[in-house]
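Before anything else, here is the set of structures, which you'll find just below.
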Structure P
């Protein structure tokens, strides 16, 4: 992922917000914020600010114990704005019916959330020169 960013992490019981150890969708947005921050640092040398989401789709549930990958890329660069596309995929799931420590790597990751949004890096904060 040369021009993008990938963060992989396990959702903990502390991430579970609802019954059945269901993780709140807002946790996916927090991951997108972390991905956006890294994208901006790589691109501009500054953390920038998240301005707005254009679209957010929650497509599948995430539970405590699931491993997810959050990815993102910059899709358009303006003078201060950076349009971005994000995705979270579930890649490992626990298998408590087998044992307390059993888990499976999914043959095909499951897309659980997608979003697009815009971040801003003020001109005076941009430290990278792009040609």
Structure Q
């Protein structure tokens, strides 16, 4: 699974992160790369809301974007978000966007997550294999 931040690094040619993000994707390409439907949605603004250029961008990078969301993903997200909100209300956790819950739950079905925001995911999805650039 590839997190949104790495794709934005590459797509926006971020001076600080693009090269490292590209190297990480290249190192895992033979294992097969894909994105969560939530990541596809998060990338929409970077492509002016146009799906076709986004699909071409992902295809060029060798990333599958057609994997379906499952009921198991929903159940995993439900549990992770509930746990996070309890901890946040007890002032034991920082605010996190719900997208991190959804992407991490989806990634749990696969071999792990490629991201440069490991802390956002490790606190929500214990045991999720995370690789950073």
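Here, each number is a calculation from the coordinates, and none is a lab measurement. Since the model is a prediction, treat every value here as computed from it, not as a measurement. Cβ atoms are built from the backbone, for glycine too; each structure is taken alone.
Some points to look at:
- Computed 1.7 for distance in nm of label points 7 Å out along Cα→Cβ at positions 37 and 101 - originating structure among P, Q: Q
- Here mean count of other Cβ atoms within 10 Å over residues 61-68 was derived from just one of the structures P, Q, and that gives 19.8; the source is P.
- When mean count of other Cβ atoms within 10 Å over residues 29-36 is computed across structures P, Q, the figure 16.2 traces back to Q.
- Label whose coordinates, when helix-only ellipticity at 222 nm (-39500 (n - 2.57) for each DSSP H run of 4 or more, over all residues; to 500) is calculated, return -5000 (choices P, Q): P
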